[in-house]
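Got some structures for you, see below.
Computed from the coordinates by the stated procedures, all read-outs in this text should not be read as laboratory data. Treat the numbers as computed from the prediction; the structure is a model and nothing was measured. Cβ atoms are built from the backbone, for glycine too; each structure is taken alone.
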Structure P
Amino acid sequence: MLTYVGRGYSPAFTQNYDRIASRISNGEEILIVCGPDDICSPLLAEKAPHCLRKNVAERDRNAATALQRVLARPVAPGIRLAPDASLLERMRTAFAKGRTRKACLGCEWSTLCSSVADRRFADTALLVQESIIR
């Protein structure tokens, strides 16, 4: 989500992702789940959705562990994160400095995400404003 710039696996995937990024940008809380989430939903109708692969679950676990260290709070199924500018900045800083990149190993989007981070997250879809901080 931090590096999403409107590219994805299919038009349905990107349209769905755009809607989710907009919801979060408007203050909707992020619910941590185990397994495929709302972002994955357009891919689940495929014959062998990659969201169900073992390596994706492993990347999710790595991401949760790294994010837990950055945020100094639990990141596990059932936890809700309130998207605010402070949270977004901490997550982006950690990502740019490589502290949460273990989860990216083997991901086909890793190069694009690195490029987005190198451009200081310009043109990303997630735009959380200070005014919605709770």
Structure Q
Amino acid sequence: MYENLKAIATTEAPAALGAYSQAVQANGFVFVSGQLGIDPATGELDGVEAADQAARALKNITNILAAAGCGLEHVCRATIYLRNVEDFAAVDAVYAKAFTGTVKPARVAFGNNMIPKGALVEIDVIAVSPKTDAAD
């Protein structure tokens, strides 16, 4: 395996549901795997509304980024997967509260997706790491 890849993991976010890392740090970036609105303490979805699940997914992402030494302010790209495109406005409102910097991440969002565990929302991000691989 390429020696500059570093797996990022934290108990403050749900364990991976499959054969993947919560995030991977490489070449100055942190690639966070898609996060559902799962409460890591219970292993269950946190809320029945898309907005509630989006808020938990963003909290999980925040915790994973913290384990990599960065935060939401370092996110440069995000993808939002929605089961129902009609939930876009509610999820976007939660997302807007999380990303308050003057430069918002580039983003794509699309609906009508089948998401694991019956979730309504899944979010993944790419962040610029303030730590370089050489410093690890």
Structure R
Amino acid sequence: MEYEVLDTEDVPVTDLSEVEGVPPDLDIRPVGRTMGLENLHLTLWYFEPGEEIQYHAHSEQEELYYVIEGEFSLKLGRSGEEETMEVGPGAFWAAGPEIGHGHRYVGDDEGVVLAVGAPAVEDPGLDPHNLD
């Protein structure tokens, strides 16, 4: 790909509850896939009150998150050393390979997070409690 311009509304919403074996049951817009990006994953995640991405890690992938709307409770760090904090719109957080991370939406309306992961590999979540 040389370049691409895309409006958010042009990216179809995927309901993950309809995708077998892919938790959590949230709505996403797979922006990177729609744009044909090959070297990173770029996804908009939509949260209702109480929904979360559970504490997990990846073997290879770094992940960067940015809060567009709403308030989130974060859990970050290696197993046994986790920190929790609350963040709102404009906040960034990141986790490197094998570093635990998760977040829960604690707001009252819809929450929206932009997630960027690289490299763009299939890197299913690992249990941080089982990492050395």
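Among candidates P, Q, R, the computation of mean projected area of the Cα convex hull in nm², for residues 47-86 alone that gave 3.3 used structure Q. One of P, Q, R was used to compute helix-only ellipticity at 222 nm (-39500 (n - 2.57) for each DSSP H run of 4 or more, over all residues; to 500), and the answer was -13000. Which one was it? So the calculation was done on P. In this comparison of P, Q, R, the computed figure 0.45 for FRET efficiency 1/(1 + (r/R0)^6) of positions 7 and 55 (r between Cβ atoms, R0 = 25 Å, to 0.05) is attributed to Q.
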